[in-house]
Structures are given as C-alpha cells and as structure tokens.
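Bear in mind that the values in this text are calculations on the coordinates, not laboratory data. Nothing here was measured: the structure is a model prediction, and the numbers come from that model. Cβ atoms are built from the backbone, for glycine too; each structure is taken alone.
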Structure 1
Amino acid sequence: MPTIYGVDTTKKVTSILVRDAIVACFAQAHCSQTELQGDAKTQDNYCKEIVKKAFAETNGNYENPTKDSIVASIKWLAHFSESFRDEETIKQHFFEITSLVNQISE
C-alpha cells in the first residue's frame, strides 16, 4: 500500500490529509535534525506551528486548506527551509507533497 507521509495514495486524498502530511513531512525534514528530536510531542507541536505560520503568511486557512493554499504554503516552507536544508532535500520533499496535492479530489 503506497503511502506518503501517512497518506494512503490508493484511497481518496483530501486537502486535510495533505495538510497533515505537510506537518509530518516538515517534522521529518526539519525537526528530526534539531534538538527537538527526542521529544515527539514537542516536535509535532513545533512543526505544526511552523506549518500554521506558512498558511497564515500566504493568506491560507490551516483549518480549511484548499489546493491553492497548500501550494502557496509548501512554497513558503521550501523557502523557509533554504537556510538549514540542502536544495536536493527540499526538492525531494516538495515533490512528494506536490504529488499528493495533484491527487486531491474534493
């Protein structure tokens, strides 16, 4: 069963599932490399807050995301990540989330 950041791609993919995948992706790409790595709850909350900020900064609604707001948010997160992640890692995560965005059916 193919999954991307917890999303089963053989089933219906929604904006909410993709939003949650973004949090999981960001936790894997960012938080696992920081001092927060030992505290899963703190890591999850920290990463969720950064993703919420991405939605807010791009005039999106974290609680009710749309395809467009997700795309804007992941672009913001990719730019945000440039100061602490290499370009290939950013591209890989961006590609994975974009593949989920392209499967949204709502």
Structure 2
Amino acid sequence: MPVLFYIVLTNLLVRVVIRVMRKRREPKPLPVCASCVFAHMQYAVGGKRAISCTFGGGMRPITIDVMYCTDYRDRAVPLRVPVVGFVPQAVEPEVLAEVAVAD
C-alpha cells in the first residue's frame, strides 16, 4: 500500500512540475504599449523589456503589462495634420478678349 501511495504522489508532482514549466515558457502577449507612439521600449537579451511612457512630455516607467490605455495612439496610423488658415477665395477668370461671331 505505501508503494502505491508513493507512485501516485510522484506522478502528481511530476505533472505539476511539467505544467509549471510549460506555463513559464509560453510567451506573454505584447502589451498595448508595444504599438503606441508615446512608448519608449528597451528589449533585453533574455526577452525582458523595459517600457516607459512619454505622454505629456515626461518619462514614466511602466511596471505592468498594459491592456488598455486612454492616451493610446497607434504607430501604424499616419499623423493627421489639421489645416490651419484661410481658404483662398475662388478668383473669377478675367476676360482677355472678346470674340465676335460673323453672321
């Protein structure tokens, strides 16, 4: 009876260790900051990354994996530059010459 107990306990421990190792190796999803204009990202050799947010002019280190951000702006979308100023008035063409039609 004790031998069967040790076999079941060993099997259970092996399964728990295998599950923990697989979960540790599975890649984490990229945070929202990876595609944000305001993010400054540093990648290390071991796969770790250091993220800083530059929204508002300062550098703030981000210590969590961000899922949603209110100041997010996508890097892939071109910057929309608003047109400021006045639209020129449409100029009517000047009459340069009159053409007479002979009957």
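Could you tell me which structure in 1, 2 was used to calculate mean count of other Cβ atoms within 10 Å over residues 7-14 as 14.4? Considering all the candidates, the number was obtained from 1. Starting from the value 95: which structure in 1, 2 was volume of the Cα convex hull per residue in Å³ calculated from? The read-out was computed on structure 1.
With relative contact order in percent (Cα under 8 Å, 6 or more apart) derived from the coordinates and found to be 34, which of 1, 2 does the value describe?
This value belongs to structure 1.
Could you figure out which one of 1, 2 the value -8000 for helix-only ellipticity at 222 nm (-39500 (n - 2.57) for each DSSP H run of 4 or more, over all residues; to 500) was computed from? The read-out was computed on structure 2.
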